[in-house]
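Asks: The data blocks that follow each hold one structure.
Please treat every number below as a calculation from the coordinates, not as lab data. Note that the structure is predicted; figures quoted are calculated from it, not measured. Cβ atoms are built from the backbone, for glycine too; each structure is taken alone.
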Structure 1
């Protein structure tokens, strides 16, 4: 149903004035009341169902800062029935609002579906994405326009994948003779580099033979590398076939490196691979033999030609050596890294480990001492080895009442705060981003502090991500006691500091976070997993959407963490790996390398994401332990007990490590936006 006729007949000038008055009033409005927020939620739910029913529910909300969101929601729901005048009236009244931009985009998509091209072109603006860009070209074609490749298609052509809306435009370009063989191959090569087999297959039809067959071989190399390698035994030794064989070999190496190795031995004498292609193949084979920790992996990595070596192959040379505890090989691998890579904290720490194992304690201590001054995973490990305090040097924001008042007069920021208050965090984040676009760091920090005071914790996590702002621990590592993490963790039988570390690493406090695998909420639980956890623990379960409620998510997440811990003798670091990669994968790694010390085991986890996740969670656990205690922490070494050794929760008798701000770090005078915490 469309909006009422009376709203469509309001003079445009009056609408513009009303919009300005609304924005001005918002800047000086009092904090909305709980009654207004409840009324808005009810009206917004009705507006999302379409029609005009929301209007009676919103009768007292004309001055409420989010009122324009209501009409936009109703219009978007009814987009297939809405007329152009209704949309234009809204766009004129709220020209700079986010819901106006969304409505324009939605209505343009609807106009394209209707093929109302004249209305489409009247409302279209550039920069609305590839789908609408192609719809705009289709609208021009419908009006008799002729395409120009450089003007109309060049920007789209460089993209390895395009939406379906572009298909009619590309077909027209082909019919007009614009898609030459050279242009087709340029895009096919980009698609091959990006792994877009579908794009290659769709373009192949416009090539003449033998080019068409060559393109389809590339698509097959991406989709089914094993089949492509089998077929390659009968391919001619031509440039495109060498390209496809190279692609198939590198793809197959990731899936089954032994099968790829066999295929390489068969195809190497058949094709005249270029040096670059040979290096790419050798690099892939060496790398994936390394991640499998095969017997010859280290020798393969060492034997790689210099041109075939990358940061990844060099680091895996060290990881394989660490798995073998071949300390001379570790040092040789580290020495083979470029200086910039060697300076990474992980490699500085493991150089010290190797030096210690080889009896070169003085050299090792100097490296560990430098790392121990850093508040991260390898810094804490280094401090444990030297029995030094942990280097946590906090700052707090300095007050700036004048700038704070200026921020609170920003209508966009007020809308962001209000959207968060009425449980519309996705929209809140969009308003936040627009309101603070181009803001200086001091303003960003103050805005994050304002958000934090309103319980919107993730803003500080994302805003305070560099420089001195990293030391604003109170904002970057919130405790959010209202969500009940501490009592829930204690009831589940796990450490609150560890549970906080998992939560912080999983969602960065974004309560409505949702992964591509459909993990939801603060602790990123899959609905099916959460349902099983709820049943196992006798907790209420109201369906997947309840995982966006922090209290529900934390209650279930802490129980699932306890379940993972129980599977691995209570070990928080192994349970963290299982939480990220799955317990079955951790079991496989333990079966292969379960005799290693914890730090070496973590370094040899095949998945980069899981290695970094475990390090991040364990470091966050230290920081949260300090946040909770205010003084000392359970050492990381205590939390990272040997594999197979039962882990018991800390007690009053547990030896704790002190926290200190190193003199070299302690600021003589704080920057303008931060001040030293006493």
Structure 2
């Protein structure tokens, strides 16, 4: 931290030794070293020192025997600085000579011996992947394209098979690849081979920051944990001109009570007498922001699809595998010895990533639902360059709304001039005036604390399961907007059925072969309880429609209504037929629950409607039979699958401050 200054005291007739860090200055009250009767002083310095005399009346200067004399007062100060690092200890010298009134010869003299060193604690503050020298903004952190300040990844992957936990869970480095997940920090020193007696270097952190970061340093061929958790300071060895290399890891994501900012300081300490406390004569400061977890929306390019194999989903699994294969993506199947019969892959976890200028890797966010799939994220995903994080809640607090079918992300949007280049998180909650279910506080707090995807709470408690993916999804679009919002719509479904009845197809059966009750088009339209319940459902969806339009800056042209019907069970809604909006989006390929709607001639009119709506977007529709394996268990295709996607091309730190 350049621009620092400190006061040095000069005693009469004494030789004072001091260390001066380049870029800082020393202030000397000149009268402190002068005899009482002296009114003038002169000074000489070696060429490696710059000097400025302050608070001395230049109009009263005089020259005696070729020496320039300054008038001396109690406020006269000399400010001086070293211009180059010292080659040897005490190779900078200032000599003061004091003159009495009318005296042509000095009454007394005093001297200062200086050792100059360059010292800087350096990080990648300009975010280009390289540790630059002494960036003037390294102690602060600012957002935006011109922002400055270093970034830490959360070291939440597992690079060594011998680790018992994520890499940041211990204080050891088991693999050199672990260092690649950390941010480099350099303590750069330039000066003589050794410092004068009584000086040493100290790196330190606050007790508040200690749980959130770790610092490692190569010592005796071993990377030693020197700062973090219980270690608040580290005495660094001064070895003359050198570059001490440190590796810094983040340990926790931003969260409630932790804004993600951590600070490390390096001080040059001075002690004059053994047993007297040390004092800092120079301090350099660097600030890091720990990367947020960024969750990926459904319009981003897929990397890998995840799905469970359970005893009754063989046909579903076959259709999903075919869809993924034709779309040319990878698939990972979780078999029953891991899933133990839990098929709800979407509910168990959410995929995101973390990113620093030097590196990025995926992270799985494990939900607190802890079903039988709970081991899958740790057992099958956590590994080298694949991170893991979870939020633990009391079991009494966890509801269905804590499953991650209830956690989605919008595509990038601009709302009233404010840009959300990484989209916005969407979570389902209860109606504002009710005391219904909400996502548990630890998860909500965590999502809000990431800041870069400013969450929106929707109304989902009207659903029996209570997940936002039951009434909405996003699909890509080839225009400037880049996406469309798909919303489940009973009103659209009734309109289509009315049209078919008007065309003479009122006797066509819906849910053919799947329901014991015979549901014709006419019967659905004429059953009061279905009409009334879906009027209520449409009202609930419209409430969310208005929120989404307002909070995502959408117009009606950005929304496509997808036909759906619901029924109420104990006052909460479940899908009447497979809910098409609950789909898997694989770029241009959509895997949609087969609705078993009215077959007019040879095709389902509901499928035809959706295909027609997707055609202008150049999206291909594949209808997947999920009735037995998912729909009858209150879920659909999206609930039973999950997709890891490529990161945004936009770098999160380039956002305007969220």
Structure 3
């Protein structure tokens, strides 16, 4: 009866190996070292296994001396462990040196010390073919330090951790070097994006292209094995007598060309396949030229920007193929399945569970179908009209405003039309209220896809009537800027984690020009515009995008106190909502009107002239009665009446608010 202590049992290889060990009638006991934070995850895993009563969990951490195992448990283990299987490691070519050293080198050193302390029968160290680095030629199981260059932190730390095992003399050891490990060949199960999976988003995009003959250079060979083969091989080797001191390559005995691997996954994805591969005499100069082009100014910046859009870390390119061919000892009764036989299984599992951009995929019935869209100011005006249109398009509006009763009326209207909506009353000027609202949304919704920052406050008052009204500026900023930013910041972690999100800010045409009497309102909108421009650059790689809608004058309750607007041509809330819907469906950087664009261009080319025209507008349009103040000027025959000059300016700047 054999006993085992296993590190990394919750990892991809670890959990498949654990199932095989527990299936073995010759197993007496297996101790699993698990970090405190992963105990529940491991407990759920063990409950799905055969003979869970043979499992004992021990809280520990490979970063601690002797894995941080208590002295009491060490006493229990001493002299009782036949095999330590060390699987816990950082399998990530994108990790930096410090992180890789801590996990792979220091972790292995601590496992060796533990093995010596408890007098383990054998230490089984799972290394990697990465130790071969850029060695050119055949790399045998007996080879180790052959003068190879180790191209990434992952390669270097796997080499150093294997060296530690080889150089210690206290405990017998066996070393296993898997090739690139992908998901299960039957179920497709995989725990993270790694190896060829980094290129799957690009394949998904290529699938949209027509199927045409493709010519590509020969970039070399790789070696891929499914996790079930690796687990089967380990289960057969760890308990077989007479193998101490040996190293085993768990690889495909036939190296796979990059072309064959690409074509296997391309067929699964429905992407164009490589029809012709250029001869080696042509391919080698092309590959060398590609490497030299990295030294051209700006090339790597442009390349990395493209790779970032596809979710491919640039360093992965350096580990794309192997310079080495790997020999391997045949394992009786075990063969590596052909990648062609299970590539489609891996692709389907990735698309459903691992695609970092899966939240971006539109449903069959349209770009908004099923999308959760947060809409602020949803109780009336533009927000209400937008909510009705989102629901009619198959989306699910999450209605936000202060007054719950009015939101319930909007939800009832949506439900009556056959749609779905949720109500979240919230005061956007209150940080605690926003935090609670977002927490409720994230708990109740499968995901939040989009945000429409529509809620706002408009203040039309000249500066000379505002000398003693600084609170006007504070109130405008509180809702128009700080409220919107507060909500954006609360939702960004969720959106960036899903690598998808779209934020629509309902701004103002006044930001494009010079709007007298709107110094408080336009300034707050301009602040949000520029916050969003900067945020868009920082979230570009995470798939979060922003649209600014420079909205013209809309006939809503917000403009009711300004009576001269009764004579102005305006958009209806329904027409304004159409602009927001265009922003949600198409996700452009900007949506506006021809008038707004003309004013913006004019100010860029002739700012002094625009100032002069705006000053005339300031003179001919009166202050509102709602503005108050002793210095308020009444122009013409009253607030509802416009002078000829005012009417002409109004027509010339249709949609602009004066």
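Asks: To test your reading of the models, identify which of 1, 2, 3 gives -0.48, -1.18, -1.24 for log10 I(q)/I(0) by the Debye sum over Cα atoms at q = 0.09, 0.19, 0.20 Å⁻¹, for residues 332-507 alone when calculated.
Replies: Comparing all candidates, it corresponds to 1.
Asks: Computing Cα Rg over 2.2 N^0.38 Å for each of 1, 2, 3, which one ends up highest? Before the final figure, lay out each step's value.
Replies: On the way: 1: 1.14; 2: 1.34; 3: 1.26.
If we compare Cα Rg over 2.2 N^0.38 Å over 1, 2, 3, the biggest value is for 2.
Asks: Who wins on distance in nm of label points 7 Å out along Cα→Cβ at positions 468 and 580 among 1, 2, 3, i.e. which is largest?
Replies: Evaluating distance in nm of label points 7 Å out along Cα→Cβ at positions 468 and 580 on every structure, the highest lands on 3.
Asks: When helix-only ellipticity at 222 nm (-39500 (n - 2.57) for each DSSP H run of 4 or more, over all residues; to 500) is calculated, the result is -4000; to which of the structures 1, 2, 3 does this value belong?
Replies: Only one of 1, 2, 3 returns -4000 for helix-only ellipticity at 222 nm (-39500 (n - 2.57) for each DSSP H run of 4 or more, over all residues; to 500), namely 2.
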